[in-house]
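Values in this text are rule-based calculations from the coordinates and carry no lab data. It should be emphasised that the depicted structure is a prediction, and the values quoted were computed from it without experimental measurement. Cβ atoms are built from the backbone, for glycine too; each structure is taken alone.
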Structure I
Amino acid sequence: MVEFPPHMSVLQKIWKLKNEDSSASLLQKLFLNRGLTDEIKIERFLHPNSDRDFHDPFLMKDMARAVERIGKAIEKSERIMIFGDYDVDGITASAIMMRALTKLGAKVSYRLPHRIEDGYGLREKFIKEFAKLEVKIVITVDNGISCRREVESAQALGIDVIITDHHTIPAEIPKAFAILHPKLSDSAYPFADLTGAGVALKLAQALYIKRLNNPDEEIRKLFDLACMGTVSDLGPLYGENRYIVKQGLTVLENTRWPGLSRLKQSARVKGRIDTQTIGFLLGPRINAAGRISHPSHALQLLLHDEKHSEALAQNLERLNSKRQKMMTEMMEVAEKLAAEQCNNSIIIISDPIFHGGIIGLIAGRIAEKYSRPAIAMEERKDCFVGSCRSIPQINIFEVLRDAAGDLFTHFGGHSAAAGFDLPRACLAEFTEKVAAKTASLLSAKDCRPILPIECEITHAEISEKTVKILREFEPFGMGNEVPRFLCKNIPIMDFGLVGADKKHLKIKAQLNGINVSGIGFNLGKYSSQLNDNKVIDAVCEVEEDSWNGGIQIKLVDFRQTPQRLPL
């Protein structure tokens, strides 16, 4: 990979080109960068289909057992409880199971944990409640694989637990009635990277196959929910996930669920929907309920009819606005604390102002800025509740498990993110052990912030033809990121600051004789770099200008063109 020094990049990142083959076309470079080296792989990537990419759900271990047990419960009118999670993946997974079981005539209800009061996953108090309600089956969605004690308690009370989950599998798994998890070592399922919503979709598919005459038609109605969960939980967009999201985006544009329609209206979403629409507009509104209120507000929106959906959507809008304000206030504190630890192997911060629903966002921002794993913790009376975000070089789940796993009262996650409850008395020991473990792993790694770039692009290639090529690679997301290109020697004709708070940089350039506009979100503070030298190199995305027509470049980072620097 070709590396450019960061001395003039406004974001001070290392630019790395994935492909420098001057003999390859832009299309060929995009294929090669994704490991698509032959016609078969290219065809599967560009045109996923149900026969090849939407796998037989009964290949998943315990699927037949789970379907049979649920079928008996439906026939006997036994009460089934869906136990979900408070993020978008868990909420949409819960909606999928509620929709599917209601369609099949099951006696079903749900519970979602409150992030602050209950924490993540099954707890004993829920098991006791379910026993009093004479629940016969608990189906966990997007959780359960780390709840060994709670599952055993339920089984002892005569409640069969069916776990559907995708999180990291612990050394000792629960003794549940059935476990549906694509990563089980003895599973024959051909795709391991489903999210919680994806696993729920497979259970719904299996149930429909066994109990409906038109399973394909009915399962399609659930693709928009599964798509939202997959995108929001950063499921890698290849294989079955790519098929689910590609289908789901189409279904979402004309969703049959009144709540989703209202959510789109309140978020001002019209026309074509892509993964960024979910990631930046729809997903955060659903997430807001679980972050600072109760996730049931969002699930109710996905389940209720037209009569109640408008009020529920407006409530999510208010919660999201409140969440944004809280985030701004907390990040001011977090930035000061993190700056004091910016040279540490891992940044660990806490403050009384931190809220348990926001700490994951804080940790993510800090990890991205300093290219270090980051942990943000909410302070409670008897414990710290932590949320962790990592960088590609470090598996944060393994770090926490190996260094301090015996200190936590609750713990779970995966390589990029994790969460825990830590007794206050253990804070010093935890910090010391985790810092030492991380330092030992980072000592031989280069953790300077990297900005991956597909390839260099010419001025002539910033065109409608390129936009059409990029459309073929959608949907974009984890594992198939939006292509970013290096374009050199861009002459800036004019520039200014836009947005209510003037945070964004707007430019006008002339490329290959054509006027092209550009937008750099949150790059307004670097506008002074354009005063003395109006020719820049930029890392940018190429897209259609949805407001004014034509082509637009989205600036990701830029620097003064090195050739024009004074000696």
Structure II
Amino acid sequence: MNKEIRNCQNCHRDFTIEPEDFQFYEKIKVPAPTFCSECRFQRRMTFRSGRRLYKRKVEFSEKEVFSPFPPEILNKVMHEDYWWSDKWGPMEYGRSYDFKRPFFDQFRELQLAVPIPHRRVLNGVNSEYCENSVGIKNCYLVFNGGFTENSLYSESINNCKECVDGLKIEKCELCYELFNCQRCFKTIFSAHCTDCVDVAFSVDLIGCQNCFGCVGLRNKSYYIFNKPHIKEEYFKIIEAYNLDSYKTVSELREKVAEIAKQRPVKFFRGQRNVNVSGDYLDRCKNVRNSFYSCDLEDCAHCQLILYAKSADCMDISVAGGELCYELQEAGGYEVKFSWICISGYALKISGFFSLSYCMYCFGGCSNLFGCIGLRDKQYCIFNKQYSKEEYEKLVPKIIEHMNIMPYVDKGGRAYRYGEFFPSDFSPLPYNETWAYDYFPLTQETAKESGMWWRYKEQPVLEVTKNAKDLADDIKKIDDSIMNERIGCAHQGACNEGCTIVFRIILAFYRKLNLPLPRLCFNCRHAARAKHRNPLKLWRRKCNCFGLKSENGVYQNSANHFHSFNHCPNEFETSYALERKEIVYCEACYNAEVV
């Protein structure tokens, strides 16, 4: 089968469906998509909550909770403990399929009738102010976290302890202000570091100890700004920097950022991969156009798969499984077009299979179509029980009906069998979802597309101390700061979800002798996220052409296979063509950096 060019019914740009894509669609018996891969990802991410929590009431309780769902949504919301109990039954909301109305119209009514839990934290201990996490303990404002303890203000954090202000970090301990780091200890203000100890203000280090202000080092110790020092001299110089000063820290971060701009970057970031395209991939094999994922095999168009091994899947985000398609935080075996449907926190696929168009289904579910809130159920449609024979006879008729009578959303997009849920089914405002993080839209554009946009509210608490009035030195901060309501330096004037007011948890900053931040959590997160490349690929050439010394003699050319000539290699990369970074192929990068 040849590749095919189609026009996306959402962005109206042409996109390519490759032969291997058609083979996958045939295998799982679904039609080819009518949205391009970017728009498919954007649509799924409208169902992924961001970092905003609301204080609100829930069904059957007077208790107030913190939830990502705003109080005014039409969905019924239960406390998670009540939702997981046997005090209510989702099968009570079961109904028959009506062949006179579109499938999605009927599903929407069921969605608004069946309660959903107020948040998604499985096996959480003392972590009330967190969301989309599993197995966390003593955490605060941790989002998309897994098996992490005593950590604060972080997103996409996995198997970490005592980490603060991290984004995409794994197996780190006692770390601060990291982006895309793995297996680091006492590492601060750094990005793209792996297996590092006592590292600060550094970028792209592997296997380093006691390094400061360095870029692109491998297996080095006692380096300052990429220059070696003896051990005693190293600590003497570091001590003189006065790192408990906010002013000093800010200047050092700016200095290292400037140094990093002058060094080459590899076109792709990842480890132990075979035959992959995308970015930020680890331990993947035969993977196309995928990002921020681990342990994928024979997959394409996947994102943010950090906690489960996945094989032979396409267009899945956050969870994982086998032979899965168009999922957001869902997984199992042959699970399609579903949101928050997984077999327990371990994501084991045994006993959880053949689900389509489901939400919030868990446990040993199988053979469900258009169901919400079920656990350990089989052969159900719209939460109504059928026999195996009835189910297998009715589902093909519903699929045929979905194609004959499609649902058309406010933007004029037609939804037949094979499309994920319409974005306007999400109980989350667009500007408070991960879709907004990766695909920022203006309020007007979002509304024109039928998205819900929520206006920013003024903070309930008044500022008692402005960030500019904080002492520069952490040693001059006393315990009374924990009673203050700090005014973020942005004062809500940014487009980063500024909370305007924030509080300080002092113990961690004292432990590492760090100055206090001047920005709220959302603004700090936005600053880290600027290090993140877009989830998109461009075709470009290697920038390596050799380095000239002042007298015109080439340096390091002996290490490059192309000698004195411009490198001929081309590649796909998440560095856009107009960006100013010096982007190298792997061979040239290894010749100069590793």
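Using mean count of other Cβ atoms within 10 Å over residues 150-157, single out the structure from I, II with the greatest value.
II
Of the structures labelled I, II, one was used to calculate mean projected area of the Cα convex hull in nm², giving 28.9. Name it.
Structure II accounts for this read-out.
Which structure, out of I, II, was distance in nm of label points 7 Å out along Cα→Cβ at positions 174 and 534 derived from, given a value of 6.4?
I
Given a value of 4.4 for distance in nm of label points 7 Å out along Cα→Cβ at positions 94 and 502, calculated from one of I, II, which structure does it belong to?
So the calculation was done on I.
Which of I, II yields -12000 for helix-only ellipticity at 222 nm (-39500 (n - 2.57) for each DSSP H run of 4 or more, over all residues; to 500), as computed?
It traces back to I.
Once mean count of other Cβ atoms within 10 Å over residues 318-325 is calculated for every structure in I, II, which label goes with the largest value?
Between I, II, the highest calculated value is found for II.
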